[in-house]
1. Where does the value -9000 come from, among I, II, when helix-only ellipticity at 222 nm (-39500 (n - 2.57) for each DSSP H run of 4 or more, over all residues; to 500) is the thing being computed?
2. For mean projected area of the Cα convex hull in nm², for residues 104-159 alone, which of I, II scores largest?
3. Just checking, which of I, II has the largest value of mean count of other Cβ atoms within 10 Å over residues 208-215?
4. Looking at structures I, II, which one was Rg and Dmax of the Cα atoms in Å, for residues 192-255 alone calculated from, given that it came out as 17.2, 56?
5. By the measure Cα Rg over 2.2 N^0.38 Å, tell me the structure among I, II with the highest figure.
6. Rank structures I, II by distance in nm of label points 7 Å out along Cα→Cβ at positions 112 and 232 and report only the one at the top, that is, the highest.
7. Figure out for me which of the structures I, II the number 1.4 belongs to, where distance in nm of label points 7 Å out along Cα→Cβ at positions 88 and 216 was derived from the coordinates.
8. Computing mean count of other Cβ atoms within 10 Å over residues 64-71 gives 13.5 for which of I, II?
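Read-outs throughout are calculated quantities, based only on the coordinates presented, and are distinct from any laboratory measurement. Quick caveat, the model's predicted, so the values are computed rather than measured. Cβ atoms are built from the backbone, for glycine too; each structure is taken alone.
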Structure I
Amino acid sequence: MQPDTKICSCSIIGTGSYVPERVLTNDDLSKFVDTSDEWITTRTGIKERHIAADDEATSDMAAKAALKAMEAAGVKAEEIDLIIVATVTPDMFFPSTACFVQKKLGAMNAVCFDISAACSGFLYALQTARHYINSGTRGTALVIGAEKLSSLINWKDRNTCVLFGDAAGAVVVRRAEPGDTSAPGRVLSTVMGSDGNLADLLKVPGGGSACPITAENAELRPNTIHMEGRETFKHAVTRMCQAAEQALKQAGLETKDISLVIPHQANARIISAIADRLGVPEEKTYMNLQKYGNTSAATIPVALDEAHRQGRLQRGDVVLLVAFGGGFTWASTVLIW
């Protein structure tokens, strides 16, 4: 089936990613957590993750990924007029992490703000940038997913500490006229959803206005990730499949048209279940969580950049992006490369 190119409105013209130097393997974790490489690998598919340095903030990683995307796109800092950073680990409550990125890049013509949608954040940010560009109010956007999840980990909780890592991924987005088949990475459709009724299943309960950190509650570590894994797994698979099917339908495509699926990198079992339900063969599903773990909003842009640089994406390929995160939130985007 041919995609409906009349609904194209923006194009990804450059990708970039960054992961910190330090690698924490499963064997390393087993030295201070009651776990093992076999236990982690069997249940998650993760073998190692990258951990940011103590003095390395989310904005530092975001800026490094952004510079690579800008270089790939051939775009200068002064050309960028919108910066959106998707993150749940901002440098601080305010200013936004995007403003710190702006300063580090010297992109002083940009409007800057953050989006908090957990693991779905990058796709939320991409769709937001798409609206700005499609309306004509902004011309060149930098969309970044960046997380320092190591700052939210309770290293005594083996059910969560083994899952997460730090990373950043970025794309440069510009307008693509409807029917312009010469533009790379064109966004055909995006579907998003949320269900706040299930917020308690995956959250960082402390640190905000509802539960400030105090001397009395600090030892309970309320500013770390709390997750009900089984329930999260069930909802993740269902919602991601639904969103993917809806996004394909909006784009005028079917599952058989997909060249590559890049799912949120949370758990190998989730990825396998999604591929199975959608009827997508393993060789058309991109997975790198074994190297990085779950990096929340950074997983999809990092994987997209890797796939692009590895030659996995060819012109005309249909690429399905799909994510699920705390909130609950979920989203799916269809690109034609």
Structure II
Amino acid sequence: MKITKKKLELAVAQNILSKDQAENLVDFLKTMPSAGPSFDFTHILYYMGGLIAIGAMTLFMNLGWEKFGGWGILCMSLVYAVVSILLANSFREKGHAVPAGICATFVVALTPLAIYGLQQAMGWWPDDSTYREYHRFIKWHWIYLELGTLAVGAIVVRIYRYPFLQMPIAVTLWYLSMDIASLIAGGRPDYQLRALVSMWFGLANMFYAFWVDIRSRKSGDYAFWLYLFGVMAFWGGMSYQHSDSELSKFIYFCVNMALIGIGVVIVRRVFVVFGAIGASIYLGHLASEVFKDSWFFPISLSALGLSIIYLGLLWQKNEKLIIRQFRRFLPSQLRELLEERAS
């Protein structure tokens, strides 16, 4: 439930809180770290500007920068980073958490460009590829850029502690999984191997995100981006696995249903969305391949859908009781996390 000034005024009007208590509560809530940005025009402008700036130095980097050479690229990256740190500190001192977090994130996003410039300057770059290919192609030697980015990201997160900083870290972990697969395959496009590595790396990333979620349960939502890219890597790698066995396809369906269940339990929509897509893919396979000439399949599927709706009604009636009984068996830290996310 979102606490608004209007709700506090109503509480004062009904003598639940005094006026001084309401004002003190507002001041206290302002000092608390935000679990996530609100969807208002100011924050839209913040993130639009931040993402444009980050994109300019990452996704939309062109060959024009190559004329500056390695030392030029490194120096310009460091100048950008220093300016971003100064802005982040200034915004933080003034209490502007969102722009401060975006500026700190910009420092992390600049790291692979700075490392690329250093490698070019020192003559360590192994081929004729350029930085603009970093976000487009999978190559084993990007690993140095990614490891450096993770190291800088860990330092910046420890200093600034803004949830948005997890975004470049999550993206880098995703890139790292694909480039490790390329390294294992000797640079060959072994897509099955890459999918397998992506799946297991995504699974490990989801466990890491869960650990971060537990650790940050009383502060901001630091696990959102880790969950997002972890689930994407795991689900994408799993979905890309080839098999002619109906049993393996059914296991795929069960895993997706498990993702939906996990998403409901830990209150994370990304699990539910990808699980629902995977389950729909399996049902589409049944309709188009296994039961393509069966008149009974659409009827049974409709009955299943209506049954799920009925289960939803039963769940709505008994949700509080079921959740309360279920959480009794959970560790205290996980119980606190679920209560925090549900509120």
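1. It was calculated from structure I.
2. Largest calculated value belongs to I.
3. II
4. Of the structures listed, the value fits I.
5. II
6. I
7. II
8. Matching structure: II.
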